[in-house]
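Below you'll find the structures, each written out as structure tokens.
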Structure P
Amino acid sequence: MRAITITQPWASAIMAGAKAIETRSWRIDYRGEMAIHASKRWNRDDREFAAHLWSLGLVPAPDELPLGAVLGTVELLACDPVELLITTAAIRDHPNEVMLGDYSPGRYGWILQVRDVFQDPVPAAGRLGVWNWTRG
């Protein structure tokens, strides 16, 4: 299965349904099931942002966010330029999306739909870009 590594707290925000658009500097032609992997490392700014998201009820407490593990799967439905997305209800009606993504010109929004949230995240080594993951 294809997978993508995402830093916390954004990985957990996706799996919690608080973030349905992952913004990237590159587009992807693939559509279908994809595993969401939480990176093993995160910095102080990421932890502070996680605390902010926790205070809003969007993700678990920072100490509870899994690292270095696959959290579950999503369906990658589409990939659109952010210039198109910022004019749609996907952004206009969901202010969290703007807070949780980088909508700078020239970027792309990967439209995701949560399929399966793993009760127990599966430890795995992540990689850059899209990579293949096999649940062991």
Structure Q
Amino acid sequence: MSEPPTLNRIGQIAVYVKDLDRAVAFYRDTLGMPFLFQAPPGLAFFNCSGVRLMLDRPEPGSDEAAMGTSILYYRVADIDAAYAHFKGKGVAFTDAPHKIADMPDHQLWMAFFKDSEGNVLALMAEKRP
């Protein structure tokens, strides 16, 4: 029997921004954070010593109160096993594990859930073909 998964390594943090270009310039040029890439629909990624910082614009019509909040993405080795484990413990997932993007050497998978206070969190995994 294998050990249950633990959430002890952050893989990505999302920060909502109003003006993506202005925010990219601030994080890249002002703060000097290593810029990774920009992707549609309005996402930008930076490297923070192995933790990705994702700048994202809120969905049109979303609550402005969401501005200033972040999503913690917990990196797991096996997203399907972690999903099953935590779902079995009553975690309220908003979706099942699903592929987010095809990268050059892996697929990025995520599953989103809420904590006891309604904050959005996520599991993330890199699946190798």
Structure R
Amino acid sequence: MDVQRFTPEQWYAYAESAYALVFGEHRDPWCDRISYALLAHDGDNAIGYVTCRELDHESVYWQFGGALKEYRGVKAVRGLEAFLTYAEGKYKRITGLVENNNVQTMTIAMKKGFRVIGIRNINGKILLEMLKEF
């Protein structure tokens, strides 16, 4: 599993399609401000992505991301592990939000060391704030 880093300018060319493939809905790519995006791929196959916003030199916020529907499962977990390996050498902590009804993602995240540290209500959705410290 390889991880490719994109600058914001590079990512905005793919952002709308990536979001639609993972979440099944349209989102304007220009409404988010990111520091960079990561794409996990296995050869020519894109597995998943995460958009990242650096909060300071020790902290990164994983804004949006997930696995493409056809790769959910073992390959998605391997993609997450690749993102974690990338982040571990650069940061002391990662934060992100997960919908409270996304039990599969929460379970995987908690197995990888994320812990729930808060709750947010955004646009009628209940999101759990997650933290991983290295």
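Every number in this text was worked out from the coordinates using simple rules, so none of it is lab data. Bear in mind the structure is a predicted one, so any value in this text is a computation, not a measurement. Cβ atoms are built from the backbone, for glycine too; each structure is taken alone.
Annotations
- A value of 19 for relative contact order in percent (Cα under 8 Å, 6 or more apart), calculated from one of P, Q, R, originates in structure R.
- Origin of the value -3500, where helix-only ellipticity at 222 nm (-39500 (n - 2.57) for each DSSP H run of 4 or more, over all residues; to 500) was derived from one of P, Q, R: Q
- Source structure (of P, Q, R) for distance in nm of label points 7 Å out along Cα→Cβ at positions 35 and 51, computed value 1.6: R
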